[in-house]
Structures are given as C-alpha cells and as structure tokens.
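Each structure below appears as structure tokens.
Every number in this text was worked out from the coordinates using simple rules, so none of it is lab data. Note that the coordinates shown come from a computational prediction; the quantities given were computed from them, not determined experimentally.
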Structure I
Amino acid sequence: FGELCIEAISEELKIPFRPARNRFEEISSKDSLTSLSKALSAYASSLWKIASDIRYLASGPRCGIAEIRIPALQPGSSIMPGKVNPVIPESVLQVCARVIGNDTTVTLANASGHLELNVMMPLMGKVIVESLNLLSRASSLFAERCVRGIEADEKRCRELVERSLALVTPLAEKIGYDRAAEVAHEAYRTGKSLREVIRERGILPDEELDSVLDPEKMV
C-alpha cells in the first residue's frame, strides 16, 4: 500500500518521493521536518535583518538616518501628517517573528515523539505550511512594493559622510596621530566637521584637505 501511494503522489506532483529507509525511526522522529523548519527560521532571521536595516536607513525625514527613500505606500500617520511609514518592512518583521515562533513549535513537537510514535505531526504540518506560505508571500511583497522602489538620498549621504569623524583616519597619516586626535575631539565637542576645524586652525590648504578627506579613497 505504501509503495502504491508514493508512486501515485510522485506521479501527481512530479516529485520523486521514496520510502523511508528506516520506517520505525521516521514514525517516532521528525528530524527532516525539523530541519526544514530550521531552514525557514534561518531565512526569516536574515529577512528580519534586511527589513530592519531598511527601516532604520529610511527613518526620518529629519531626526533619523534618512539615507534612503522607500515608496510612500502609506504617506502620513495618525499623529504625523506627511510621514512615510515603513509599512512593508514592518509587516515583513511580523511575518519573520511568526515563522521563528513556528520553528519553536516544530522543535518542541519533534521532541514529543515518545518511543515509537509522534502524535504532534498534524501540528508540525500546519505550522510549516503556514511558514512556507507566509515567507513566500512576504518575500514577494517586500521585493515588489519596497525594495525595487528604494532610492538613495545622495545629498543626505554626502552630508553624513562629511560630518563623520571616521574621516580622521587618513588625516592621522598626514598630520600625525596626536594632532588628528585633537582635531577629532574638537569637532565632536563643538559639533563642527573635521574640515571646518582644520580650516579654522590652518592645518592644511584646501586642495590638500580635499584630497586627504576624500571618502572614496577609504573604500
């Protein structure tokens, strides 16, 4: 009976299924399903990071990082007119949280295989199918409605780079570590850029300063 079922299912789905090598082990232990769930959880954790990074990089328009602009699918909020809410990244985060939670359910269900039987198979099947559907739909939505419409705010990016104290690294090679450290501390204390402090102190001429503080030479 088992072989006939496998043959019929394989023919219907065009997938070459085969009987388990050890049927006793497969009845009590669902390690293969657990491995699948772990893979989905790992994918969800990576997707979580991507969605979180996009949300932070798009935060603003004035008090956040605001290096990128995301599609304005929901312009305005209940308390902030004109604000672009990151609704797609945040919906993806909720999906990822659900999938990671489902993986915990599968892990506990697999551990509940007592002796020769695991009675948690229906639960495992339900949450794994749910995770597959959620990740598939969320990934497509994320790509279509958010990622493809991302634009870099070049002016804002240049502004952040210009005011970054990390530019002091190549400066140390030119004027020495101690003097560069003094410039960095003063820039931090006064809120000025490194370029402004160096010009005020007359440490380097503008042409040489532009060359030293060129961020493209640091990457």
Structure II
Amino acid sequence: MKFIVAGVGPGDPGLVTVGALKLIERADLVLSPHSHAERSSVAELAVRPHLPDLKTTPVLFPMTGDAASRDASLKAQLEELRPKWQNAETVVLPVIGDSTLYATGFYLYELWKQLVPALELELSPGISAHCLAAAKSGSFLAMGSEILAVVPATAPRERIVAALKAADAAAVYKPCALRGQLRAAVEEAGPWKKMLRIDRAGLPDQKIFAGGAALEPAAEYFSVLLLWR
C-alpha cells in the first residue's frame, strides 16, 4: 500500500496543483484532515471545487502539544478505519501548504508504518503559506546571498530568537504560539525594516497586519509573520 501526502496549498482552490488533483482523484481512499470534529477541513475545501463528487473519510488530528495523546488518538482512528484501508493500493491525505513542511501527514505515516511495515510513502509538493503570504504582500522573500529562516513559533523562545538573529529575512509560522511574548522575541532579534503578519492567507477572510500591528498577540492558527532586515 502507498500512502500519499499531497500538499494542496494554503487554502485557495486556485493554487492546488494539477499533480495533487490527479493523485487525489485516482486514490482508492482519500482521508480528510480535521483539527476539530465540528469544523470543515481547509484542505478538503481547497480541493472540493475541482472534485465536487469526491468521497472522503475524516481523520481528526488533535491540536495538542501532548505527543502521547495525539498518537493515541491517531492510532485508535487507524484501527477503526482498518476495513477501509486494508485492501487499498493508494491512500491520499491532502494537507494544507506543502507536504514536506510542518505537515500533519508525518505523524500519521510514522504510526501507520508500525501497523504496515511495508507501507510506501509519496510526497506531492504544494505552495507553502509563507510563499503565498509574501506574494500577497507584493514582496520578495530573499535574494542573492540573503539567509531566509523558516521558524515555528512552537519552538523554545531562545531557539526562535537565535534563528531570527542569524537571518536576513524570516517566516514565523503560528505566531499565536508565542502569545504575549511575540513582540519581545521579534524585537530582541531585530532591528527589522519591514514586518507583515498575514492571517488565513489566500482565504476569503484573509487579513494583513503591517508594522507594529503585526506583532500584536495573534489568535489565528493559520498565520505567518514575515520579517525583513
């Protein structure tokens, strides 16, 4: 059996690749990632306009920092879904952004591999959120010998600051994780000539915050903070 993690971009249906759509359309089983049981899957919503008759099976990815709790939930769901996947040749999981960068498919694959040691993995690339965010702001991320850092705000604060200090430009994912420490961490690694935070880039309710407003405590999970020297 082959497990395919297909990046479908940040959420804009117009940015889903032809390659990802072909993989999804041909799959024996398509899993739909959900962060909460009562919420729609952003990845599925990006694909649905292209494949309106697509049949999907939901998988809940617990939004928790507790790895043991997350893994236990995913393992239980894999066992529950066994009748659907045990005879499948290809299973596709569409994920937001790119399949190789902070993708939830990694956790599912690692656990699935324990159940099916011969499980194959294929990664289909998609447009990353920081690339779309930069494009929406009309700004080049980095040029020539400039160093670009891609930093998860879920990392320890000292590592975030160190990474930012070493960079000429940076994309900070999930700045909401820093809560009230966001401004202090970014300013400690400064100075910065330009700062932009884009919430829900590419979606109908996209919001852009510039300058000091970009460092206000962010509550939105689908958010990227861009910084330039």
Structure III
Amino acid sequence: MKDAQLADIYKEQLFLQYARIGKCLSSERRLEILNLLSNGSKAVETLAHQSGMSFANVSRHLQVLLEANLVKFTKKGTYVIYSLANPLVAEFLMSLWKISEHQLSDVPRLKQNIYEQYKNVRTISKKDVLKRMKTGSILVLDIRPKDEYETEHIEGAVSVPMEELDGYLQTLPQNTEIAAYCRGPYCVFTTQAVEQMQKKGFKAYRIEEGVYEWRTS
C-alpha cells in the first residue's frame, strides 16, 4: 500500500474517532448531564431529579456518554454513581460554552433576556469579593446542592442550598452583606436567590463565576 493511501486511511479513521465525540454531544440533554457532572459525581436518581428527566431517559443518555468514554461510574451500595471520565471533559465543556457565546448570537441574547427580568440584581467582581472576604465584610453563599459544595467550592463560602435559603436568612443580622454563586454565568438560580435576599432587605450581590471559572480565572 502506498504512503498516500496509508495517510488517507489514517486520516479517515482519526476523524471518525473525533466524530464519535461530536455525535455524542449532539444532544442538548447529554450536554446538560455533563454540565451537572462537572459540578461533582451524582447518582442516576440525582441526575434525573436535577435535570427533570425520567430515570430511564437519564440512563439511556448515560449509556451513550459511557460508550464515548466521557463519563465513568462506580457502585455505592445499590446506587450507581457517575462522574466525568477526565478533567479534560470539564475543560472542553467550558470551551464549548465560550465558543457558543462568541459565535452564536442567540446565546448572549438568551442570557440578556433572562437577566432583564432581574434588573435590580447587582453583580460583584471576583476581585471585590476577595478583597471584602479578607476584611470579613461580606458573606459568600454557595447555593448549589450540598453534594456539589462538598466536591469543590470557593474557599470561605458557606453551603446554603436554595431550598434552605429562607431559613438561613432568618439567622442573619439584617445588615449582613451577601454574595452568592451557583453553577456559573448561565445559572439563573444565583440571580433568583439574590433577588429573594434583596426582597428581605439584605444587600446582596450575584457572583457570575462558578467554581470552575473562579479557579481558572
């Protein structure tokens, strides 16, 4: 076989392998599952609850992700716990979000449309948060589920999942200043939490970064 033919065969087979990843990621539901797993390992039941999908649908999508080696699993008693197969998968997801925001006009438009519903919610920069954390003049809340907080969180942040926020706020002095974060720039939960805190009279801010963005910025 000639060198040119060998090169063509190699190239074709190589791009077929790349296409396996591309085909796997062509489902918005599988992207959502990967996004959830980028915040920590989760049981199938948890993925179903947090994504709003049925157990059966989540299981089918996980099988496709397994075949592409994008996720892995372990067993803990009767539960099957899934996680990203490699930190590179999380890095790829972050790159995909950035490319989409830069190249697809609908992405920033969708983001703008949702945040226009919360015009009174203010954002605070990482620099200002770090400065004020050093002086103890601001409280940082992680409003993600506790399992995600336990996997990784911003140093000094307190875990207060959304469903516990009301009760927690009742324990704080009214003059407490708060900054909250969730799963990153596209997570609406942070904005909703900050609005909730503002309505109760607290001076509250939204941190746009999630844990990954905070760590890598």
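Worth a mention:
- For helix-only ellipticity at 222 nm (-39500 (n - 2.57) for each DSSP H run of 4 or more, over all residues; to 500) computed as -21000, the structure of I, II, III it came from: I
- Test item: volume of the Cα convex hull per residue in Å³ calculated as 135, pick one of I, II, III: II
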